[in-house]
Structures are given as structure tokens and as C-alpha cells.
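Visitor: What follows is a set of structures to go through.
Every number in this text was worked out from the coordinates using simple rules, so none of it is lab data. Because the structure is predicted, anything quoted here is derived from the model rather than measured. Cβ atoms are built from the backbone, for glycine too; each structure is taken alone.
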Structure 1
Amino acid sequence: MHDKRKINWLYTAASLITCILIWQAVAVYIVGNPFILPSFTDVLLAFILLLGSGTLISDLTMSFLHFAIGIGLALLIGIPTGILMGWFEKMFTFLNPVIEIIRPIPPLAWIPFAIVWFGLTNFSAGFVIFIGAVFPIIINTYTGFSNIPKIFVEAGQMLGCTKNRDLIRFIAFPAAVPHIAAGFRIACGVAWMCLVAAEMFGVSAYGLGHKIWWYYHLHQMTNVLVYMLILGIVGLAVDALFRFYIRRSLLRWQTGEVH
């Protein structure tokens with residue numbers, strides 16, 4: 001197992017190094033114009049300068065705040081809504097038409113209302129992120145609860161779980177966790193894209209998305225590429241940390257690590 005993991009890391013490193021070398025060669029010897037495609041070395045230098053100035057850290061902190069507001073609200077509303085729809089048929093009949101009407105509306109279409117309702121505030125950006133993230137959580141939570149095998153519920157009732165509250169807590173929720181986790185992962189990806197779009201379109205005067213647009217207007221494409229790569233790396237890190245936490249805490253039974 002250790003050797004396999006080491007080989008995987010070597011393949012990952014080789015892939016990244018190959019991409020960097022190709023990028024550098026294309027930028028320097030084929031394109032030859034840093035405005036169209038900055039080289040890797042130019043972007044690395046720009047990253048060091050931005051990091052030293054503190055600008056990058058400030059924007060990253062602000063974007064994380066927007067992200068936390070949006071994804072936090074999405075979890076707070078999305079999971080209970082999905083549970084109600086998946087467990088109670090009448091709630092599904094009542095809520096589903098409204099959700100299916102609102103769900104196809106692109107999150108960016110809500111930006112004018114976000115600005116009118118909340119102004120240029122952190123909550124305004126968080127609201128746009130919430131709109132993008134809440135529906136994957138609702139749908140996956142509903143799917144998890146509606147697909148619970150009937151035998152699980154019957155076994156729980158035989159063991160003393162007769163109330164809906166107890167059945168949801170001890171039987172349905174643990175069984176639905178894989179679906180909820182999948183919904184959260186999808187929601188995080190959507191939320192990260194909505195974050196950039198919301199900041200770029202003026203919902204916030206700070207953040208990674210705002211600075212991409214700002215540096216584009218200044219024709220500083222190396223800085224634009226720095227912020228784009230930061231978005232990708234941070235998004236990957238958030239997803240990896242979440243998968244690690246889920247495996248180690250909520251889904252230990254799948255790997256036989258329950259003690």
C-alpha cells in the first residue's frame with residue numbers, strides 16, 4: 001500500500017512538472033507575448049510579489065468569508081429541506097414545485113437583487129453563493145432519504161425507534177450520509193464558481209474574483225493568472241480536506257475502521 005501511494009505521488013509530480021515545462025515553452029518560444037500568455041516564471045514572480053505585499057492574503061481571506069457565509073446558509077437550509085422532502089411525501093409534494101421553478105434560474109441572475117437587498121456587503125456575495133449551493137444539497141439529501149431501504153426502517157422500529165425523530169436521527173441520516181456528502185462536494189464546486197462571478201460583477205469590492213477583473217483592466221495578466229491558479233489550488237484543497245474528513249469520521253464503516 002505504501003509503495004502504491006508513493007508511485008501515485010510520483011505520477012502526480014511528473015504530470016505537474018510536464019505541464020509546467022510545456023506551459024513555459026509555449027509561452028516563451030511560441031506565443032512570445034506575456035499579455036496573451038504569461039510564462040510560469042513570470043507568474044511565479046508575480047505570486048511572490050503579491051504574497052509579500054499582503055494583497056493576496058487579504059483577498060483570499062475575504063473570499064473565504066463570502067464562501068463560508070454562502071455554504072453555511074446552504075447547509076443550514078438545504079439539509080433540513082431535503083430531509084423533509086425525502087421523509088414526508090406531503091412535504092415533497094408541497095415544496096418540489098417551488099424548488100423546480102427556482103432551481104434552473106442561474107445564480108448570477110440574482111446579483112441585481114442581492115445588491116438591492118443587501119448592498120455591497122459580504123452577505124450580498126454570500127447570498128449569491130447560497131443560491132448556487134443550496135439546490136445540490138437539497139436534491140442529494142432528498143435522494144439519500146427517499147432511497148433508504150425499507151428494511152432499515154423496519155429493523156429500527158423493531159429495535160425501539162418508533163418516532164420519526166428517532167428514525168431520522170439513528171437510521172435514515174447515517175444511511176443518507178454518502179448522498180449528503182456528495183451533494184456537499186458538488187455544492188462546494190458550484191459555490192466556488194459563484195463566488196468568483198459574484199465578486200467579478202461588483203457584489204464585493206474585495207476578493208479573488210474582484211481582483212481578477214481588476215488586474216485585467218490594468219492589463220496585468222500575470223496577476224490575473226496568479227489569482228486563477230490560487231482559485232484552482234484552494235478549490236482542490238477544500239475538496240481534498242472534506243473528503244479526508246468524511247472518510248475519517250462519517251464514513252469509517254465503509255473502510256472497516258470502526259472501533
Structure 2
Amino acid sequence: MVLAVAAHPDDIEFLMAGTLLLLGKAGWELHYANLATGNCGSNVFSPARTRRVRRGEAREAAKRLGAHWHPPLVDDAEIFYEDRLLRRVAALVRDVRPSIVLTHSPQDYMEDHMNASRVAVTAAFVRGMPNYRTRPARPAVNGECTVYHALPHGLCDGLGQQVLPELFVDTTAVQAAKRTALAAHESQKAWLDATQGMDSYLDAMEDMARVVGRMSRRFRFAEGWRRHAHLGFCAATADPLRATLGGLCQPNPAYRRGLAEADSS
């Protein structure tokens with residue numbers, strides 16, 4: 001099982017959908033969860049109507065990805081690293097029993113993304129702890145779970161420092177399907193153009209994938225990933241993305257050089 005956990009409707013499509021599509025083609029069962037409703041993502045609709053519209057768009061996007069959709073749990077700007085949300089997301093992890101969790105970068109330009117990453121990591125970490133009580137109650141589950149962090153929007157952290165991927169995944173063959181999934185979020189074009197100057201969110205997604213592809217020096221379009229530390233999750237050598245995708249998954253030598261330089265300083 002693969003569980004993608006993101007903050008808002010359309011985040012999965014922007015950052016993770018190519019990898020999800022490739023894993024689906026390889027036979028993995030896909031699960032799709034946005035923690036927030038997207039209720040603030042409109043300058044035209046009321047919050048209540050925006051929730052309804054974006055819920056329908058997210059369900060359609062998940063369908064286009066071939067993924068099981070899971071309903072959001074909080075409103076926008078309410079994703080906090082706090083007890084109630086942790087217990088609900090931990091229940092989802094125990095229900096799905098994923099071997100792979102895909103989530104946001106721990107460093108990003110906005111708090112909802114970073115908090116969603118922290119919540120997803122802890123929810124995966126406590127999956128096998130019988131004394132940790134989820135809401136609703138679910139029994140602890142065993143088995144390895146490898147957590148991967150996507151690249152942030154803009155490929156930089158909140159201070160403008162570039163975030164390098166550990167792995168590149170070649171999404172060229174599924175880029176059209178990724179664009180189709182993102183296009184399900186029709187309400188976001190006007191909103192993003194007006195508030196973030198994205199000038200066509202579909203082209204913005206493709207531009208990011210093209211930049212990451214150039215970073216790989218091999219792929220036309222790509223998504224970038226970093227593995228979370230294995231302790232408490234999986235074996236030190238566990239890397240199911242590379243094991244599944246083979247030549248479509250390429251390590252980034254620059255990432256390893258950066259780690260080595262940091263260790264020697």
C-alpha cells in the first residue's frame with residue numbers, strides 16, 4: 001500500500017502524482033489523503049461552498065490517479081502538530097497499513113505543508129505502538145513503512161535556500177496523466193492566478209517537473225524525493241521506490257556530496 005498525505009487539495013497532484021501513477025502501474029494500491037478541506041482557496045465562494053467544491057474536485061482527482069480517496073480532517077491553516085489530529089491521522093495509517101508514505105518536505109514555504117509532514121511522520125511512527133490510542137480506535141499494526149518527503153513548492157525552504165532531492169523519479173511517461181489529475185481542481189486556476197501569480201497552475205506544475213528533470217541531467221520531467229530516517233520505520237537499506245521503479249529512479253550525487261560536506265565541517 002502507498003499512502004500520500006498532503007496538506008490541501010491539489011498538493012498531491014503538484015508534488016507527488018507522477019510517482020503515485022508509476023507505483024500504481026507497478027501494482028501498488030494507492031491511497032490519497034489531504035488533511036485540510038481547502039476552504040480558504042477561493043476569493044469568490046464562501047468557505048462552506050469552497051469546501052464542497054474542493055471536496056468534489058479532490059475525489060475526482062483521486063479517481064483519475066486510480067487512488068482511494070480519504071476525507072479531509074480540518075480546515076485550511078488549522079493543520080497543527082497537536083494531539084487530536086495526530087490520533088486521527090494515526091488511525092488512517094493503521095487502516096491503510098502502508099509500506100510507503102509520501103508526504104511534504106519538512107522545509108517548505110508554508111506552515112500547513114510543514115505541519116502535515118510532521119503529522120504524517122509521527123502517525124507512521126506510532127503505527128505499531130499498542131499503547132498509543134487512535135481516534136477512532138484502531139489496533140496497532142506491524143510491518144515496515146518507508147517515509148519519503150517530496151520537494152517543496154518553489155524547490156526552496158522558507159528562507160529561500162534550495163532543497164536538493166536524494167532521489168529523482170522520471171515522470172515523463174505519466175506527465176500527461178499527472179496534468180489531467182491536477183486539472184480536476186478547476187476552482188484553483190483563478191484563485192492561484194490572483195493570489196500567488198502562478199499564471200496557469202497546470203503550466204506551473206509542469207515547469208517545476210521540468211526543472212527537477214533538468215536537475216537530474218537525465219529525465220525530461222521528474223519528481224524529487226528524500227527518505228526519512230529509517231529508525232522506527234524500516235530497515236536501514238529499505239528503499240521501495242528504487243526497488244519498484246528501477247531505472248526510473250535515480251540517486252542524486254549532489255545530495256550525497258552535500259551530506260558528506262556537512263559531516264566534515
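Visitor: Give the label, chosen from 1, 2, of the structure having the highest value of FRET efficiency 1/(1 + (r/R0)^6) of positions 200 and 240 (r between Cβ atoms, R0 = 41 Å, to 0.05).
Guide: Numbers: 1: 0.95; 2: 0.75.
Checked 1, 2; max of FRET efficiency 1/(1 + (r/R0)^6) of positions 200 and 240 (r between Cβ atoms, R0 = 41 Å, to 0.05) sits with 1.
Visitor: Quick one: Rg and Dmax of the Cα atoms in Å came out at 22.5, 73 when computed from one of 1, 2, so which one is it?
Guide: Values: 1: 22.5, 73; 2: 17.5, 54.
This figure was derived from 1.
Visitor: Sticking with this structure for a sec: Identify the structure, out of 1, 2, from whose coordinates FRET efficiency 1/(1 + (r/R0)^6) of positions 144 and 184 (r between Cβ atoms, R0 = 25 Å, to 0.05) was calculated to give 0.20.
Guide: Values: 1: 1.00; 2: 0.20.
Value 0.20 for FRET efficiency 1/(1 + (r/R0)^6) of positions 144 and 184 (r between Cβ atoms, R0 = 25 Å, to 0.05) corresponds to 2 out of 1, 2.
Visitor: Assign the value -13000, calculated as helix-only ellipticity at 222 nm (-39500 (n - 2.57) for each DSSP H run of 4 or more, over all residues; to 500), to the correct structure from 1, 2. All intermediate terms of the calculation are to be shown ahead of the outcome.
Guide: Values: 1: -25500; 2: -13000.
So the calculation was done on 2.
Visitor: Supply the structure label, taken from 1, 2, corresponding to mean count of other Cβ atoms within 10 Å over residues 24-31 with the calculated value 13.5. Working shown, then result.
Guide: On the way: 1: 13.5; 2: 16.5.
This value belongs to structure 1.
Visitor: Can you say which of 1, 2 returns 0.60 when FRET efficiency 1/(1 + (r/R0)^6) of positions 136 and 176 (r between Cβ atoms, R0 = 41 Å, to 0.05) is computed?
Guide: Values: 1: 1.00; 2: 0.60.
The correct label is 2.
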